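Each structure below appears as structure tokens.
Every read-out reported here was derived from the displayed coordinates using simple, explicitly stated rules and does not represent laboratory data. Because the structure is predicted, anything quoted here is derived from the model rather than measured. Cβ atoms are built from the backbone, for glycine too; each structure is taken alone.
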Structure 1
Amino acid sequence: MSQTVASRLQDAGANRWKALVFISLAQLMVVLDSTIVNIALPSAQHALGISDANKQWVITAYALAFGGLLLFGGRIADLWGRKRTFVVGLTGFALASAIGGAAANEAMLLSSRAAQGLFGALLAPSALSLLAVTFTDAKERAKAFGIFGAIAGGGGAVGLLLGGVLTEYLNWRWTFFVNIPFAVIAALGAYFVIREPEGSRNRSSLDVPGVVLATLGLVSLVYGFTRAETAGWSATSTIGLFVAAAVLLLSFGLVESKVKAPLLPLRVVGDRNRGGTYLSLGLAIIGLFGVFLFLTYYLQVVQGYSAIKTGLAFLPMVTAFVVGSTQIGARLVTRLPARVLMAPGFAVAAVGMLLLTRLQVGSSYPGVILPGLVLLGLGMGTAFMPAMSLATQGVQPRDAGVASAMVNTSQQVGGAIGTALLNTIAASATTTYLAAHAAGAAGSASAQRLLQSQSLVHGYTHAIWWAVAIEAVAALIALTFVNAPRPGSTLVASSAGTGKDAKDGQDGQDTDDAVQLPAAMH
């Protein structure tokens, strides 16, 4: 590689820690948005006259656009360049947030949420892939992914707190407006600081059939779980969506194996370590989202916490997550194989969930909830850091966008499954408990209120038991599927890192530059 290119890469390396600040700020904005609007939803519903039947679309419109377009967003990042896609995503997200905050009616709010999802699908994979191609030295990569992983995992709980503060002391519109300064600062910083390595784009023609099949398949899958939560698992619409998702995604896989320049090169997901990471991460998110949901319900509905107090109650989990990601995961990831951190991390999180199955109507926060939250945060933080790093490790720079999109897709689909599946399990257990104990509470209002609370808690703990089992399966998959050795000082962006990736590099441009790129970064 020429001396000019090498000097540019060295210049980019001097700014990489500044770049991390702006990449992390953008990631925080996206993660916050996944929960901050949930707190403001009742106020927005009342202000705009949204019906109970339609209020779910404030959440669903975002989830469908975001989850359905992630793979497309990752491919656009590889095609356009990650920096350009990152800035476009930030700009669009800020504009959509401004429209949402100024919404005068239901249609305006719902369209802004869909637009947030669309631009979020550009932003999220480009942020992670920028991190992957910017930090190639194993020790620096560990620190960078430790910080990024802490934000990705803990930001949702911070969103609950921020949403409560903004809704209570200002109004619901500020849960949208708050995104604008985040986006502006991150976009300006990215424009002036981030220098993307040259020769890392994938300039192959866009796989249009793959885009259509993947988008429709993922939308059908995410919406299927949303419908299951509201209409039931046996509803014709739910079954139809799942059948459609299966047909579309199977067709997508077939198309990707045939076309010259696939949207999702099978070399990305065919690698044992990346495949195991995507699967274990998705399962872990199912359990995490379920517990997150039920603890929020428990604290607000059963214990009577305000939105702000609920957010504060989750802060120890966020702190533990940060410690696990930056102090344990980041420090040990270059000394130990990834599975030695991932499997025990998910197992510790499962133990934290196990403690939360002891919840009762009057459970003490410090005695029952706090230990569970701390272990949950510590375990997930320790596992997330190596998982997010390994998910993009060994891929060619030209595939970094789609590999990053797969991380986000596994999280998004896992979140949809966790919310729908575990909520359904909890609701069924609550109904069964009520039916079995209704006679004992007849005639007394206080006894009926107590029974109602007891039935809700029974439903929550029953579903958390399922979350424990799912988290244990995630740990088992990480232990058995993931066999990547200790990174040491290997430069992870090289396609030479995996023989299969190197072999598959012949489809498209920039392969030679991608292989030589890490050598020029010394």
Structure 2
Amino acid sequence: MTEIPAHALHARFLRGLAASPRRPAFRADAGAVTYEALHERALAWAGALLAAPAGPPRAVGVLAEKGSTSYAGLLATLYAGAAAVPLAPDFPPVRTRRMLAAAGVSAVIADGAGLAALEAAGLETADARAADREAVDGLAGVEAAHLDDVPVLTGEPGTTGRFPLIPVRARDALSAPRPVAPGDLAYMLFTSGSTGRPKGVPITHSSTHHYFSLLDARYDFGPEDVFSQTFGLNFDCAMFDLFCAWGAGASVHTVPVRAYTDLPAFVAERGMSVWFSTPSAVALVRRMGGLAPAAMPSLRWSLFAGEALRCADAADWQGAASRSTVENLYGPTELTVTVTGHRWSPQRSPALGVNGQVPIGTVHEGHDHLLLGPDGAPTETEGELCVTGPQMTAGYLDPADDEGRFLRYGGRTWYRTGDRVRRLADGELVYLGRLDAQVQIQGWRVELAEVDDAVRSCAGVEDAVTVTRPAGGGGLELVVFYTGVPVSPVVLAGQLRRVLPEGMLPRAFRHVESFPLNANRKIDRSLLTATAGTSRTSGTSGTSGTSGGP
């Protein structure tokens, strides 16, 4: 086998292949696939991508649900030396089209759900119904991506459709993955953007190499481990699951929604040893009666990220996973999955937390951080967290998005997280909240301005303000106040589903004649937030359901 440099993200899979060739690389509803079988499929698909008439792609969309197509598609893209762009089939067509265009995707790997999503995104450009067209026209910056010429590779037998298909032929299969440079892109992910459109975040092989090298030293993962995968591939924490597991020759098991009805039974049946999810899973499992003492004895590691972890939730999970080490991880996509970590201690951690939340820990080795006070000057104890180091992206796909997110200080560039933290005496950091209008909703990083913009595009709405309120069992949910003509919450939710992912949909809508103003004659968001927190009356509820988490 050709030697692949250690900096390549897919070198981790090759390491697992050498250690566990006949063990399952993953298990999904359709069954398990071994390292050898996944490797052969990825080589065949990578060769097909490179032999496509349009030429070798620089960016490949992976538009598929968690399973055989998505995992093989991600690996094949890396083997081909291209950047993977994981996309969710259940995203609104408008959003999918935006991301395909922004990332410069010139080929797509899709399963059945992905083909349907691609069809919807392509058809909507020319043949949208009037209501859909109004929703699109109300959003700034919608790219009219013409998808008819985008070739598609799919494992779906007998596939036909309006898109050119990339044939998979034995003669095109690679004998080994293509080499990549440290600065080449491994993948691109999209986050919520304050401009009303998602922001693309490119991550290099060198960034992932630094990240996973640190994780190798931090954890003792091995071939016998079984990892959960609760995250969709468009959520960067999914990269942790896959490449930690594959780097150790371990197996990744997708976690279907039905598993949460009796998670201890699912964990036991799979022999699961590594759990990773958003903290919202704790409340869900608790409601289902799954947090009895020692209910999940097979777990060795329990990891949480994507939103604030409450001390009470960490303690309850620790009681159920009594042999498990529990950690709270933190990091924006721009800093490659996670960049801090705190190891939970029942004796020590609660005293360190603020507002009942577990500390986020210390910044990864090789990185520096500083705290900015309200005046923009560095401060020692409390302020906005800024980080620089090898895991930091060089900037967004659209340089216009860099403004306000990156800082030049001391001759270096720093990423401004927008998170207010406190530095403890031992150097650990405690999360205090957001400085801006960006929040975490079930692991989704949401710019409230993007939701505002989407709601304003709805028929009858003049203006909109989105705030948060506590959700049952912890976390936050979105509440929209709007002016204009009163509209049924069901109608508003239906229109928003065309432009926002399910996880970003507001849970309640409240019509007001006008917005309250504070002493500075600005909209009084604090009063609206207080009002939202006390309003759970019938008639305000708009939608239910989550995405990106459990």
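Supply the structure label, taken from 1, 2, corresponding to Kirkwood radius over Cα pairs in Å with the calculated value 24.1. Going label by label, the one that fits is 2.
Of the structures labelled 1, 2, one was used to calculate distance in nm of label points 7 Å out along Cα→Cβ at positions 56 and 480, giving 3.4. Name it. Can you show the working numbers first?
Numbers: 1: 3.4; 2: 4.5.
So the calculation was done on 1.
Taking 23 as the value of relative contact order in percent (Cα under 8 Å, 6 or more apart) derived from one of the structures shown (1, 2), identify that structure. Provide the component values of the computation, followed by the final result.
Values: 1: 23; 2: 13.
Corresponding structure: 1.
If distance in nm of label points 7 Å out along Cα→Cβ at positions 192 and 248 is calculated from each of 1, 2, which structure is the one that comes out at 3.2?
Structure of origin is 2.
Can you say which of 1, 2 returns 1.17 when Cα Rg over 2.2 N^0.38 Å, for residues 360-415 alone is computed? Each step should come with its number before you reach the end.
Details: 1: 1.67; 2: 1.17.
Source structure for this number: 2.
Comparing mean count of other Cβ atoms within 10 Å over residues 32-39 across 1, 2, which structure shows the greatest value? Walk me through the numbers on the way to the answer.
Values: 1: 23.8; 2: 18.6.
Greatest value across 1, 2: structure 1.
Computing distance in nm of label points 7 Å out along Cα→Cβ at positions 112 and 432 gives 4.3 for which of 1, 2? Write down the numbers at each step before the final one.
Working: 1: 4.3; 2: 5.2.
Among 1, 2, the structure yielding 4.3 for distance in nm of label points 7 Å out along Cα→Cβ at positions 112 and 432 is 1.
Taking helix-only ellipticity at 222 nm (-39500 (n - 2.57) for each DSSP H run of 4 or more, over all residues; to 500) from the coordinates of each of 1, 2, which one would give -26000? Label of the source structure: 1. For mean count of other Cβ atoms within 10 Å over residues 216-223, the highest value in the series 1, 2 is held by structure 1.
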